[in-house]
1. Relative contact order in percent (Cα under 8 Å, 6 or more apart) computed as 27: which structure among I, II?
2. With FRET efficiency 1/(1 + (r/R0)^6) of positions 33 and 49 (r between Cβ atoms, R0 = 30 Å, to 0.05) coming out at 1.00, pick the structure among I, II it was computed from.
3. Have a look at I, II and say which one yields 45, 31, 17 for Cα extents along the principal axes in Å, as calculated.
Structure I
Amino acid sequence: WNTLKEFLVWQGIDGIVGSRDTIREAFSKGLISDGHAWMQMLTDRNRTSHTYNEETAEAILMNIRSQHHPLLKALQQILLSRVEPSA
C-alpha cells in the first residue's frame, strides 16, 4: 500500500492517511479493480504480524499465491503504463 500511496501523492492527491484510505483512493482512481481483494490482502498482511499459528500462516500463504500475487502483478503493469511514455 505504500507504493500506491506514493504514486497517488506523486499524482497530486493529498490527505491520504493510512492503508485503507490509500486502497479506497487507488480504487476510485482506477489503479486497482478489486478493492475488496485489496482490503483482504491488507487484512492478511496485518494477520501475519501477529500470528504464530502454523495453520493461519499456511492459509495466508495460499492467499498470497492464489490472490495477492496476481493483484500485485496487475498493479505493476498499471503503474508502469502510467509512468512510462507510450512506445
Structure II
Amino acid sequence: HWQFESEIWLPIRRQNDPMRATNYIRQTAILTLALWGKDNFRAYDSEATLPKNITWALKELNIDSRDVPSLMDDIRFEFNDRQNLFSMLI
C-alpha cells in the first residue's frame, strides 16, 4: 500500500491551486488526478472537455489525454473489486 509521507502531504494540502505548485509538483499532480478520478469515475463523459487542472496533471505525469477513458475504466474496476471484497467480508 502506497501513500504520501506527512512532510509531502501537508504542504500539498495547503495549496490553493495545484497548477501553481512550486514544490512536490509530481505528487500534487498525482493527488489532483486521483481526487478528480474519485469524484468522476461513475459519471465520466469521454466526450466532455477535461478541466484545466486535469490537463495540467496529465501533462505533468506525461499521460496522454486519450488514455483517460481507460484510466477511468481501471478506477471503476478497482472500486467495484474492493466493493465486492468488502461484501464478501460482511
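Readers should treat all values here as calculations from the given coordinates under stated rules, not as data from a laboratory. In this text, all values refer to a predicted model and were calculated from it rather than measured experimentally. Cβ atoms are built from the backbone, for glycine too; each structure is taken alone.
1. For relative contact order in percent (Cα under 8 Å, 6 or more apart), the value 27 is produced by structure II.
2. Structure II accounts for this read-out.
3. Only one of I, II returns 45, 31, 17 for Cα extents along the principal axes in Å, namely I.
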